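These are the structures in question, set out in turn.
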Structure I
Amino acid sequence: MRLFYELVKLSFRLQLTYRTANLAGLATNFFFGLLRAAVLTALYGESREVAGFSLPAAITYTGLSQATIACLSFFGWWEIMYSVYSGDISSDLLKPMNYFAFWLARDLGRAIASFLVRGLTIMVAYELVFGITLPHSAGQWLAVGVALTLSLLVSFSYRFLVNLAAFWTPDARGVGRFAFGLSWFLSGFLMPLRFFPDWFVRLCNLTPFPSMVNTVIEVYLGVLAGPELLLALGTQILWIVILFVVGQLVLRAGVHKLVIQGG
């Protein structure tokens with residue numbers, strides 16, 4: 001546990017050293033957030049509500065989704081792929097720590113730093129510019145924290161699994177781009193899932209993607225409460241378990257292949 005904590009702390013500090021990249025990413029996220037907010041404002045027109053979302057709630061949605069981009073590495077994460085291709089995976093597997101836990105610790109440190117530097121800053125900026133919707137109670141804030149933590153674990157477990165494709169192809173970035181691109185459409189990142197037809201929402205709910213973004217947003221906005229909230233959080237936990245188990249099986253097969261080939 002001490003080693004895990006030290007890795008989280010080291011990764012956190014490392015992420016904070018990228019000042020220029022953090023500021024550039026923050027500016028980009030906020031700029032595109034403004035564009036998305038403008039599109040939704042035009043979509044609403046004179047309407048006060050669309051699919052159960054008021055305009056302030058929809059604006060808040062754009063802020064939240066933009067704020068989680070860096071935290072969840074939504075546009076791609078290739079660290080394990082690079083370690084496989086560089087050969088660093090050999091030393092990583094020899095470390096006195098579970099391989100999944102090793103990368104999880106590194107990702108948690110990065111995610112926490114990104115959330116503090118970019119995520120919170122974007123939400124404060126949205127509050128100043130638009131006046132966003134805020135949770136109404138301490139219990140709702142707690143639920144948001146739990147949902148966000150679980151969403152990060154779902155996201156990491158999925159990214160971990162996608163990166164393992166590097167064991168079977170000399171360049172798995174194409175697989176990664178498809179896998180990460182798919183998550184943009186099915187997670188509620190581009191548009192709230194409630195804006196889509198019921199059949200599409202049911203299709204999305206068969207995947208882990210809504211548990212990455214849509215659940216956090218709906219918990220924050222108070223759309224999910226009571227039994228629905230517990231079901232949503234339980235679904236996140238279920239996907240973490242499923243992705244972790246599948247990831248371990250695929251990792252075992254990949255390492256076996258690596259050993260047989262003399263890696």
Structure II
Amino acid sequence: MRVISANLNGIRAAHRKGFFQWLARQRADVVCVQETKAQVHQLTSDMLEPKGFHGYFHDAEKKGYSGVAIFSKQQPDNVRIGLDLPEWDAEGRYIQADYGNLSIASLYLPSGSSGDVRQQAKFRFMDQLYPIMKEMKDSGRDYILCGDWNIVHKEIDIKNWRSNQKNSGCLPEEREWLSKLFDELGWVDVFREVNTKPEQYTWWSNRGNARANNVGWRIDYHIATPKVARTATKDRIYKDKWFSDHAPLIIDYDLEL
């Protein structure tokens with residue numbers, strides 16, 4: 001089973017840059033995208049249901065903002081839209097597809113980089129998501145939560161560790177929250193199960209020559225329950241062509257949907 005997570009920074013822009021042509025060659029089973037920045041009525045049929053895929057969307061109420069989607073080769077048993085958290089469901093931040101005992105979700109954690117108001121919103125989301133993830137973990141279901149979590153975990157996950165300690169996405173309390181998901185709740189950072197190399201980044205600032213110099217952050221994840229995480233066999237961060245300021249994260253699992 002191949003699962004791809006990709007923050008598109010605008011699905012229509014990514015479409016113009018060839019994302020869906022690329023996707024058609026990837027043999028993916030499930031594709032989780034974030035920051036669609038569109039409502040479904042604004043999308044063409046090849047974005048709504050790419051050839052060979054069923055498409056499911058959770059749009060933000062605000063136009064041109066946030067939004068997540070899942071493209072699935074197999075029709076899921078059920079699709080969950082949102083987290084039953086009104087503040088965040090209005091921003092289109094979570095969609096989940098269920099296949100038997102496995103759920104695969106596309107999640108877009110808020111960014112706090114624009115200032116204190118959004119940073120406090122990010123903390124609120126984190127506080128509300130934590131008990132939901134505890135409930136998921138305790139349920140006995142298998143989960144893969146894909147997406148842009150807007151947080152680096154450790155020094156290995158960011159080029160400029162020291163200079164970013166006071167910047168959103170690298171704040172100590174954000175990183176501690178991720179550690180609690182892994183160490184206390186028992187979720188697994190799947191990429192790090194199969195790849196322990198440094199300089200494995202998924203996002204680069206558009207400023208300066210960040211991309212050319214690989215001055216990046218690893219903020220896109222597959223976060224899974226242990227049983228599923230143990231089946232991961234292969235990873236790839238696709239950087240041969242750019243569809244947004246993020247690179248798609250591809251992980252293969254020794255599973256069949």
Structure III
Amino acid sequence: MLLFPAIDLKEGKAVRLLQGRMEDATVYAENPVDVAMDFESQGAEYLHIVDLNGAFSGKPVNDEMIRKIVGSVSLKIQVGGGIRTMERITELLELGIERVILGTIAVKNPDLVAEAAQRYGKRVIVGIDAKDGLVAVQGWAEATEMHATDLGKAMKAVGIQTVVFTDIARDGMLQGPNIRSTVQLARETGLAVIASGGISTLDDLRNLQAEVLQGASIEGAITGKALYSGAFSLGEAIEAVRTEVRTGKLVSGIQTKNRDNVG
């Protein structure tokens with residue numbers, strides 16, 4: 001299982017939100033490049049970036065910072081937030097981003113998602129953000145009547161292979177991920193799912209990894225606030241998801257076969 005440390009960008013700074021509320025942003029770093037470099041120095045191979053301004057406005061605001069991060073580290077980076085046109089998708093991929101995450105347009109313009117998936121394949125993934133099982137868009141500001149699994153099935157049908165699933169009620173709350181809904185989404189859609197929202201302990205990561213070892217198609221986990229608050233180190237988190245089964249037990253320190261699924 002892959003681990004994605006997260007950087008959420010707001011006006012060029014690294015912040016964390018509570019349940020997606022921009023008014024509840026806590027600034028953790030004035031220079032997100034330093035954060036990305038620190039993640040890399042601790043052993044990260046992947047990085048999850050969200051342009052929060054873009055997610056809410058639909059317009060890119062943090063491109064300069066994203067470029068600086070891409071130019072400063074060798075991490076495989078996935079970016080989401082306000083990506084709603086083919087031009088924007090192409091722009092980010094040509095910038096050196098490994099994967100783009102499409103959110104609002106998966107609901108508003110699924111034909112564009114299909115076109116992007118056909119053109120760029122695995123480099124296009126979808127973010128499914130849900131509260132009480134129902135999808136929210138426009139930076140989580142707009143609720144829909146669409147169930148997360150229904151959106152997942154629709155995205156699978158147009159060629160998407162991987163989704164990031166966020167339980168909005170858990171995001172930034174350090175109350176543990178919604179493992180049941182994450183596993184359900186993976187099993188009912190056939191998609192590879194990246195778990196996001198609520199991870200607060202190493203046991204949360206181990207529990208997700210245990211589901212992988214039982215056959216759940218969970219590609220990885222995104223963690224942000226737990227790292228920034230010191231709940232655990234990135235090194236500890238990476239170790240927690242490097243496991244395999246031997247005689248029915250979890251053995252740490254061994255990377256699973258899912259490691260190479262990105263890109």
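Any read-out appearing in this document is the output of simple, stated calculations on the displayed coordinates, not a laboratory observation. Computed from a predicted model, the values in this text were never measured in an experiment. Cβ atoms are built from the backbone, for glycine too; each structure is taken alone.
Work out the source of 13.8 here, i.e. which of I, II, III gives that when Kirkwood radius over Cα pairs in Å, for residues 87-182 alone is computed. Matching structure: III.
Between structures I, II, III, the calculation of mean count of other Cβ atoms within 10 Å over residues 47-54 yields its largest number for III. For the read-out helix-only ellipticity at 222 nm (-39500 (n - 2.57) for each DSSP H run of 4 or more, over all residues; to 500), a value of -10000 was computed from one structure; give its label from I, II, III. Going label by label, the one that fits is III.
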